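Below, each structure is written out as structure tokens.
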Structure P
Amino acid sequence: MLKIGLTGGIGAGKSTAARELARLGAVVIDADRIARDVVEPGTPGLAAVVAAFGPGILRADGSLDRAALGRLVFADPDARRRLGEITHPLVGRESARREAAAPQEAIVVHDVPLIVENGLAGRYNLVVVVGADEDVRVGRLVRDRGMTREEALARVRAQATDEQRRAVADVWLDNSGTPEELVQQVHRLWEERLVPENERLLATRN
């Protein structure tokens, strides 16, 4: 099993790369999706988040108001740390369970936004980073997610820098251009590196 860590800052296009890798045959484990699942209504995760941040982060139906929580944690590093202390272990356990359930010959892609911030690079055979210029990312967040420029800049700058990501990257996919150009890069990565690396890894274990 070849384990890939896929990461990139908000607005960089990591999700586009993950979708294409899944289409090519990878088993994609989406940490963001799992992070939403572990704080669904009725879960111990949501109860712990409410205990830490108060009932003001809930909608009327009892579900998590992600926008309200986001405003809290992105403005306060300590709050962001507390949230991580609650959710990261839950996400980690579920990610490990899904990895263990994947076929041994699979290429498993862990789609994880905070590989750099949480020091997780050593868990993977390869770390793939999707990058884009800050102005490009901010523009996408304003256009696609309805953020103000100030909100978008705050989100981008709350995460790791490109220099920090490059320090752990085995592969850098530049997504400052079009989605089609990113997809072409993903195809080359799959055909020229991931499939051969997985075949070599499997050969050494047989």
Structure Q
Amino acid sequence: MAKKHPSHLRLGLFGGSFDPIHHGHLISSWDALEQMDLDHIVFIPCALSPHKPDPPVAPGEQRIAMIRQATRGWPVFSLSDCELIRGGSSYSVDTAEEMRSRFPAAELFWIIGSDQAQSLPSWKDYPRLRQLVTFLVIPRPGYVNIVPENGMAVLPSPHFVDISSTEIRDRTVTGLSIAHLVPRAVATHIAKHRLYEKIPVG
């Protein structure tokens, strides 16, 4: 964790399936860190996403291992397994409450893609969530015209990296290389544990 005094800490919270983590996640995180003057970013793999119809393909312990490998040597990045420990549907407001209790004086930023921004009002206890965090929106191709509301900031100059975990899983199923899409250690881990080899494409 960053050494800045807790009362001045600007902490980014990045939730998602990370199934698997890829270069797009890392580049977006670094953009957010630099451009929004964040001190640290916590990757938070979910147990079950309430916004997706299917559960993650890789088990939680495998996704944690890949995040650790992808962020090794980056002291400004860490992970929390709080949602996996909690189990069930991973609601952002519950995680934000937990992070607020851990870092009571820090300024919390919840990192989301612009494709998620329009659905925010439907999130569980959205008014309470807005009190706990500032939403930091990462523009994504096709979803760039985001008008920030109160409690929301849009990353001013993102690198548009159009990579999806679904694409990586599909390429693994069909035997195509993923070496250009994920860190080398993640690609090695996927191959070693034969992740995503037997899932339906798409």
Value 20.8, calculated as mean count of other Cβ atoms within 10 Å over residues 14-21, assigned to which of P, Q: P
Among P, Q, structure where mean count of other Cβ atoms within 10 Å over residues 118-125 as derived comes to 15.6: P
Structures P, Q, by relative contact order in percent (Cα under 8 Å, 6 or more apart): label with the highest value: P
Structure responsible for 1.0, with distance in nm of label points 7 Å out along Cα→Cβ at positions 22 and 70 calculated and labels P, Q on offer: Q
Of the structures P, Q, the one that -16500 was derived from, the read-out being helix-only ellipticity at 222 nm (-39500 (n - 2.57) for each DSSP H run of 4 or more, over all residues; to 500): P
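We did not get these values from a lab; they are worked out from the coordinates using the rules stated. Only a predicted model underlies this, so the values are computations on that prediction, with no experimental measurement involved. Cβ atoms are built from the backbone, for glycine too; each structure is taken alone.
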